[in-house]
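Derivation of every value follows stated rules applied to the coordinates shown; laboratory data play no part. All of these numbers come straight from a predicted model, not from anything done at the bench.
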Structure P
Amino acid sequence: MTTFSIVPVLDLKAGRVVHACAGERAHYLPIRSRLAEGSDVFAVAEGLMSLAGFRRLYIADLDAIEGCGDHATLIASLRQRHPDVELWVDCGVKMPAAALALAATGVIPVLGSESFAGAEVVGTILAQLGARGCVLSLDYRGDRFVGPPALERNTELWPGRVIVMSLSRVGTSAGPDFERLLGTREYAGDRRVFAAGGVRDRADIDHLAAAGIAGALVASALHDGRLPAEAIAEFAGER
């Protein structure tokens with residue numbers, strides 16, 4: 001079985017699934033997908049899960065990240081409907097208590113670097129949840145790291161799974177930021193590095209896998225059919 005995995009993405013805003021594009025959240029529109037009619041959260045999630053036996057699903061609660069509500073009830077319902085799927089949830093966690101409360105619901109908190117004022121908070125959360133109890137997202141806008149500078153390369157503060165989130169490439173056809181991903185992979189040690197932003201097709205997936213990247217967060221290429229069925233099946237089942 002391959003060690004690379006595709007992680008489908010749900011971006012939630014105002015109770016719908018939206019098409020994330022270039023990190024410009026104010027302009028995100030309801031998604032248009034070949035997998036579902038409309039942008040209903042459950043319909044789109046079912047459409048994604050119909051593609052293959054995905055082992056995990058990444059959810060960005062954009063309202064919670066921006067401090068204008070949340071989708072906690074919808075996410076809890078998704079967990080009930082898909083109990084065997086590991087849910088990675090980014091809801092703008094800023095403090096250890098919020099991370100612990102989120103983990104207590106049975107999901108994996110995603111610690112987005114953009115949400116933290118200081119790197120020490122991430123260290124506290126890591127000590128409490130453990131290396132497999134959370135996922136760190138290193139967030140970038142273009143060439144700029146968004147978050148506490150000490151967090152970007154201090155691997156002692158990193159859990160076992162790390163996302164390199166290229167926000168300006170999300171929902172575009174720009175391709176992954178291979179240079180940054182490979183650089184992060186070099187000093188990540190035994191931590192598993194996941195790509196986010198710009199994945200276009202099978203060639204990108206093959207390139208990432210060959211370079212030792214553990215997986216990729218993918219939305220657009222699943223919704224518009226650019227990833228062929230055989231590639232989805234091959235890279236969906238890693239545990």
Structure Q
Amino acid sequence: MMKRMIRLGIVLLVSGVFSAHAQTIGEKYVQKVIIRFFAQRFQTADSTLKIDFKRLPDLSRFNGKTYRLDCYSQSRRLKLGFQTVWLNVQRQGKVVVKLPVAVNVQIKRKVVRATTNIPYRSPISEKMLKVEKRWISDTEILEQGLTDVHQAAGLETTHFIPSGKFLLCRDVEQPNVIRPGDQVEIWVPAGNLVVTTKGIARSAGKIGQYIYVKETTTGKRIKARVESQNVVIVANERSL
């Protein structure tokens with residue numbers, strides 16, 4: 001009786017070891033498939049991806065030579081952070097089972113960080129910014145984050161920027177070259193000629209934007225396009 005129990009214990013121990021070994025191999029294969037999926041999805045190298053697997057399914061019952069494993073996402077949008085992907089276990093082209101896997105995805109990329117507090121509507125200089133490589137899990141930073149200081153230098157802030165913030169496209173914009181009350185030169189094309197007159201800006205504007213100006217002599221309110229600093233163009237020659 002004792003010998004039988006010992007033999008049974010040995011069999012169970014060996015079986016457990018092989019089962020654990022098979023599961024370990026299965027987990028590595030699953031991880032490899034998921035990493036490859038995200039590398040292709042983000043079109044980046046495996047080395048720039050960091051994926052935390054919250055729970056992996058037990059696939060030790062499937063023979064890797066017989067079954068094929070595919071990974072897919074139900075979301076078309078590229079997404080970082082916590083999410084669920086799905087594994088298709090296929091045999092001879094037919095799906096045997098679909099399994100969800102919870103993951104946390106990070107990607108390493110360049111970001112532009114503010115090195116000081118930058119007030120609202122302040123001009124931005126290169127010395128206020130620093131480019132760093134960081135692991136990010138925020139999809140918004142992936143989609144809208146700046147990657148070079150030249151993308152922000154010379155622009156102005158759209159709101160207060162605290163030190164340490166990663167800059168997004170919406171955090172900066174072209175500065176106004178004309179502000180309310182500025183004296184401007186109004187150009188009115190007339191055939192091959194350009195009639196010029198003086199005016200006062202009634203609204204702020206960036207190059208290419210339309211603003212309202214008041215013609216000094218007549219006091220007439222005119223809509224004109226900002227051409228450069230203190231110069232606006234009126235498209236309709238009958239505006240004056």
Structure R
Amino acid sequence: MRAIKKLLSLVPPQRNREELLDLHAGSRAEVLRSLRDIARINTFLGGTQLSVNAIFSLLENAQKTSATVLDIGTGIGDIPFRLQRKAKKRNWKIQTFGLDINARHLEIAREELPRDAGVLLLQGDAFRLPFDDNSIDIIHSSLFLHHFRPPEIQQLLREFSRVSKIGWVMNDLERHGLPLWFFRTTWPIFARSYITRLDGTASIRRAYTLSEMRKITRDFPEAKVERKFPFRLCISWTRS
């Protein structure tokens with residue numbers, strides 16, 4: 001019991017170690033395996049559903065059933081694809097864009113996504129989005145912000161605020177010892193690539209706590225930073 005209590009209260013120190021996918025490391029086959037791992041983790045541990053629900057919540061609050069959504073760091077394009085599927089079930093018209101700076105990720109996404117997925121894939125830099133002011137209804141990212149340090153995150157959020165018409169929602173990890181332990185013990189299920197095993201551990205150690213992320217976003221008074229199960233942070237902002 002004492003060991004469990006200690007684990008529940010354990011927050012490891014932050015460690016900023018670059019991840020292999022960011023360094024363009026690994027063969028194409030290994031990168032594909034890792035991107036599939038990330039999609040699997042998002043699906044089975046609720047990250048994808050959290051993002052989709054948060055995006056639809058912003059749209060419902062804005063009373064919009066027709067919108068554009070930009071997914072930053074889209075990887076294999078799994079989240080905008082899921083968003084499209086849910087929109088079709090509701091008879092909503094959602095145009096999704098998946099942006100990634102990594103050309104190889106986009107090549108893989110084009111091959112992995114169904115031909116009728118309806119996701120427009122673009123290569124671009126999140127710090128300099130190729131869109132006009134107030135031209136995209138909602139900007140979203142999943143497992144993206146932890147790759148950057150606080151000043152960079154603030155710069156990114158300013159850029160997202162420039163482009164978004166309704167607002168933005170960011171879904172990311174919360175740094176804690178329990179997800180670190182869980183991830184390491186479930187490697188055979190979720191982390192089939194060695195890239196995922198190394199990057200997953202690095203991601204949790206690079207991530208922010210609730211209080212840290214609230215400090216980072218304090219220049220955005222309307223921003224909300226909420227803790228979501230299991231050990232996720234949902235950071236959202238709505239244009240007033």
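Assign the value 43, 39, 33, calculated as Cα extents along the principal axes in Å, to the correct structure from P, Q, R.
Answer by label: P.
For the read-out P(r) over Cα pairs in 5 Å bins from 0, in percent, for residues 58-193 alone, a value of 2, 9, 17, 20, 19, 16, 10, 5, 1 was computed from one structure; give its label from P, Q, R.
R
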